[in-house]
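Each structure below appears as structure tokens.
The numbers here are math on the coordinates, done by the rules we state, and not lab data. Predicted model, so just to flag it, every value in this text is computed and none were measured. Cβ atoms are built from the backbone, for glycine too; each structure is taken alone.
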Structure 1
Amino acid sequence: MEDYGVKGLIPWLYYNDLPRAMKFYEEVMGFEMVVDQGWSKIYKIRDGAYLGLVDGDKGYHKASDTKPVIICLNVHDADAWYQRLVAKGVEIEKKPQESERLKIKVFMLKDPEGYVLEIQESLPGALSI
């Protein structure tokens with residue numbers, strides 16, 4: 001597949017309380033802010049993978065109670081992520097469980113404004129990345 005010059009991917013999430021979201025992604029998730037645009041922030045998850053947080057009063061879209069998106073992080077060790085997040089006081093929506101069909105271990109949580117985060121570990125033969 002040709003790369004067509006794509007350097008990365010930045011999904012944008014819109015918040016009523018941007019500082020609260022920033023604190024969660026920095027202190028709880030451990031992401032590093034790499035660009036501060038004032039009313040929007042870009043966090044590096046890994047090379048080429050970023051997450052954008054936007055002040056819902058100033059962005060292209062507005063913050064909404066409906067969050068029809070799941071941010072999935074495919075990790076090497078879902079249990080380690082689970083233990084780390086629980087130790088930080090995060091309320092977990094679903095505890096780690098294995099999907100025999102998809103061959104993944106997965107758990108879910110929500111960020112401060114309700115966006116669902118899926119932490120997923122690929123097991124041998126996984127139908128994922």
Structure 2
Amino acid sequence: MILTTFVQDQRTEATKRLDKFFKQAASKMTRDRYFEMCEQLGKEPVESEIPPGWEDFPSFVQEAINTFNSLGDRMDSDMGFMGKDYTNLPYYLELYEVTDKEYFLDLLGWLDSRAISDSRAAIQREHDKAKRKR
């Protein structure tokens with residue numbers, strides 16, 4: 001039971017760091033830029049504020065992200081990004097010798113949900129922008 005809780009806590013923490021990683025990337029705040037900013041302001045870096053870097057993720061998470069980025073996109077002209085095409089997924093599971101397929105698929109699902117939400121938000125922004133121009 002303790003091991004299961006520990007593993008679940010680690011997975012939850014990895015997902016939180018992934019979320020922070022992608023949000024920081026979207027805002028163009030990298031680890032290096034954060035340290036430069038702290039230096040310019042004469043402030044000490046705060047551990048919880050340091051943007052996570054690629055190297056902060058275990059290889060398993062990096063492999064899931066690489067797989068996600070390698071899968072084809074399913075697009076619709078009206079809906080935008082509809083999710084990934086998982087046709088080639090078995091190839092990547094074999095390539096990376098994935099043993100914990102459940103967690104790997106959870107990560108892919110999380111990445112897919114996030115990408116779909118980002119796509120829909122971008123389409124909504126463009127729609128709202130077009131409405132304001134009328």
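One of 1, 2 was used to compute relative contact order in percent (Cα under 8 Å, 6 or more apart), and the answer was 19. Which one was it? Answer by label: 2.
Could you tell me which structure in 1, 2 was used to calculate percent of Cα pairs over 16 Å apart, for residues 49-96 alone as 52? It must be structure 2, since only it matches. Identify the structure, out of 1, 2, from whose coordinates helix-only ellipticity at 222 nm (-39500 (n - 2.57) for each DSSP H run of 4 or more, over all residues; to 500) was calculated to give -22000. Matching structure: 2. So FRET efficiency 1/(1 + (r/R0)^6) of positions 41 and 113 (r between Cβ atoms, R0 = 35 Å, to 0.05), computed for just one structure, reads 1.00; which one of 1, 2 is that? Source structure for this number: 1. One of 1, 2 was used to compute volume of the Cα convex hull per residue in Å³, and the result was 148. Which label is that? Structure of origin is 2.
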